[in-house]
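Undergrad: Following are the structures in question.
Values quoted throughout were computed directly from the atomic coordinates according to the rules given, and no laboratory measurement underlies them. Since this is a predicted model, take the numbers as computed values, not measurements. Cβ atoms are built from the backbone, for glycine too; each structure is taken alone.
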Structure I
């Protein structure tokens with residue numbers, strides 16, 4: 001770790017749902033603002049490109065689907081991105097122009113086979129614009145499993161930066177103790193947690209993980225109103241009974257002893273900023289290092305399969 005301090009920025013916002021260009025415009029605008037305020041790292045929420053379809057059923061009930069729901073899903077699929085591809089080239093250019101590490105939650109469209117499976121992913125870009133890696137959500141939560149496939153261990157990505165090692169788990173992946181342990185064992189100093197969870201209990205989770213992993217935790221959630229949904233969606237009427245805003249936010253930054261560095265913000269679109277003293281990560285591990293002096297490998301061991309999984313292999 002060469003650099004003692006890092007200035008980070010966490011975005012709480014949302015694009016027009018299923019509108020990729022809206023997402024890119026907002027990413028570019030936020031990156032420009034973050035650059036002006038000296039940020040070295042900029043984090044966006046879960047599936048920021050092209051939105052988290054909160055409140056939509058896509059016409060799916062147990063034992064049946066609808067034509068209208070399939071049409072809405074196809075529209076969602078068309079707003080997804082391929083990694084790598086022309087869209088990641090654009091995101092890389094935004095990172096390069098702002099000169100910062102850019103981390104964005106995206107809906108990824110698989111490039112292999114049918115090109116019709118979607119994944120909930122994180123993409124990482126360096127300040128030189130290079131695509132540094134991605135992570136696919138290992139287990140979509142609840143009804144999300146109708147939308148996104150399961151990632152595998154090949155994308156448990158951790159990247160080196162001048163101010164420490166950065167890795168991410170998406171939303172409720174962070175409730176998976178073994179997934180957290182794998183990330184700790186990769187030596188993360190900053191854990192990013194793009195999310196769609198605005199519950200009070202999420203804040204307890206962030207504090208626990210920061211204290212458990214003795215790392216900084218950056219959580220980025222969307223602030224979403226009904227006005228951000230295209231009214232020509234087949235399922236738009238499903239939102240009638242939902243409160244507005246649909247998601248209140250709650251983005252926050254927590255330090256390695258479980259204290260807020262930037263307290264959660266609700267009810268508005270904003271960017272949170274914080275100056276992280278990276279020496280505190282090492283100092284915090286004096287009395288507790290979950291994968292070091294405080295573990296018992298003679299009793300507990302974890303095997304992680306990092307092989308890429310595929311149904312077909314061509315010789």
Structure II
């Protein structure tokens with residue numbers, strides 16, 4: 001874990017010449033650091049998202065960080081579920097907050113991915129913590145807003161599993177950051193910043209990593225993601241440089257971006273990529289390493 005974090009910290013100061021290759025890497029000026037591969041929603045190809053089966057698969061692919069979504073149950077437990085309801089990813093219905101842990105554990109979270117995964121259950125946060133500890137990976141926590149989700153309980157579970165150095169807490173506001181800092185000042189944090197204008201404030205407040213959307217990296221403003229500062233409007237990689245000028249690494253949520261788009265993001269200088277297709281990115285990282293070794 002410390003090696004991973006050290007790589008992140010040093011990443012903004014390293015560059016290498018363009019890789020010589022006969023394929024899509026030829027002539028690309030890629031960074032000299034190892035871009036962190038983050039499995040968004042614990043996704044793995046063909047497997048049910050945010051399940052232990054998916055976590056096992058992505059670890060085998062060399063994933064360094066698994067992003068998971070935390071929600072609270074009706075009886076105060078913490079489970080891993082992206083949506084507000086269990087409808088899409090299980091055979092049940094209804095909001096997560098209206099169901100007890102035992103009710104959620106009785107749901108089938110795997111059948112929608114095929115009969116081979118029928119019977120897979122929704123993991124608890126504690127199960128994910130134990131898995132991360134046993135497999136040497138980190139967890140990026142996307143903590144969903146909820147009246148029944150106790151943030152202090154999340155922190156105390158992390159501490160009980162001696163996993164303070166194995167988690168990165170995602171925060172969406174400076175108030176979130178202050179709350180988690182008060183609960184445990186040693187927790188590492190990633191800023192899911194609301195707009196590009198917030199870069200300086202989050203960095204100055206002490207967040208360790210800042211997430212940028214790909215459209216921001218390209219210098220594009222959108223209604224959904226927010227406006228780009230005037231001096232970076234239409235300027236590719238301007239915001240990446242701004243974040244890194246604070247000595248903060250840039251991570252980006254790439255979704256289902258294909259290999260060509262992932263190469264573009266790496267060439268932009270990002271330090272980590274949250275991807276829905278970890279198999280594609282794992283192959284790309286392996287190809288880049290082969291080129292470096294050959295050179």
Structure III
């Protein structure tokens with residue numbers, strides 16, 4: 001119908017396990033949003049702490065919150081395990097009933113206009129397929145940026161236009177799903193972006209690259225994931241150097257490099273889409289020479305017709 005206001009209905013799906021220490025802050029911050037979700041499906045992936053009781057409490061008070069309980073697998077499974085849990089929730093609804101989709105972790109504290117602001121920016125630019133704000137962590141009483149690039153939506157709160165999510169085939173059910181998706185969207189002509197803005201900056205209650213085992217394991221896993229994604233070795237070496245300037249100083253970046261080199265040495269499998277791997281490497285090499293912003297602008301200009309045709 002001509003002049004009809006586009007729907008702002010959005011769905012949140014949150015995979016979670018043993019998040020009792022953090023989830024109340026996330027739950028309360030979503031409830032306080034100026035534009036609330038139409039549905040929020042929380043998948044409790046076998047929690048062994050007080051998470052089930054907390055989730056039951058909130059679901060009883062808010063009919064738009066649904067909790068799905070999965071059996072305990074005996075351990076926390078990051079990467080592919082998170083995406084399995086995500087799809088366990090997503091598969092219970094019809095994505096066509098929503099305009100937007102968010103994969104949201106339960107260890108975040110969001111500002112009240114977070115989703116309103118994201119939706120407004122996507123309404124203003126129909127090429128934005130996925131977007132997010134920026135994560136900050138609290139150190140010595142101060143909020144410090146995790147220094148995420150502007151060319152990706154961040155993994156802990158990926159906000160998607162449902163049409164884009166379906167076009168890229170959803171999330172890869174493996175490591176680096178949270179980077180592969182943004183590269184795939186850009187390859188198809190969509191824009192992937194995150195913004196540093198007071199209405200979009202949120203507190204991440206866990207440090208970047210952490211793990212249920214140790215932060216070192218988390219950083220090594222990230223390096224192995226970069227190998228799987230097909231990242232250029234020079235570009236990733238520069239990334240490791242960049243991350244050495246934040247806690248755990250130097251050693252964190254070395255652990256990332258160890259994960260990448262170890263996966264290469266073992267001959268670990270890489271993502272099956274060879275064309276996408278080549279696209280990612282070409283972008284990374286160009287970014288080293290020209291900078292990310294100029295390289296992204298060139299790619300978006302070159303692929304505008306592909307997006308329009310799609």
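Undergrad: Computing helix-only ellipticity at 222 nm (-39500 (n - 2.57) for each DSSP H run of 4 or more, over all residues; to 500) gives -13500 for which of I, II, III? Show your work: numbers first, answer last.
TA: Details: I: -7000; II: -9500; III: -13500.
Derived from III, not from the others.
Undergrad: Moving on to the next point. Output the label of whichever structure in I, II, III has the greatest value of distance in nm of label points 7 Å out along Cα→Cβ at positions 69 and 285. Could you put the intermediate results ahead of the total?
TA: Numbers: I: 4.7; II: 2.3; III: 5.4.
When distance in nm of label points 7 Å out along Cα→Cβ at positions 69 and 285 is computed for each of I, II, III, structure III gives the biggest number.
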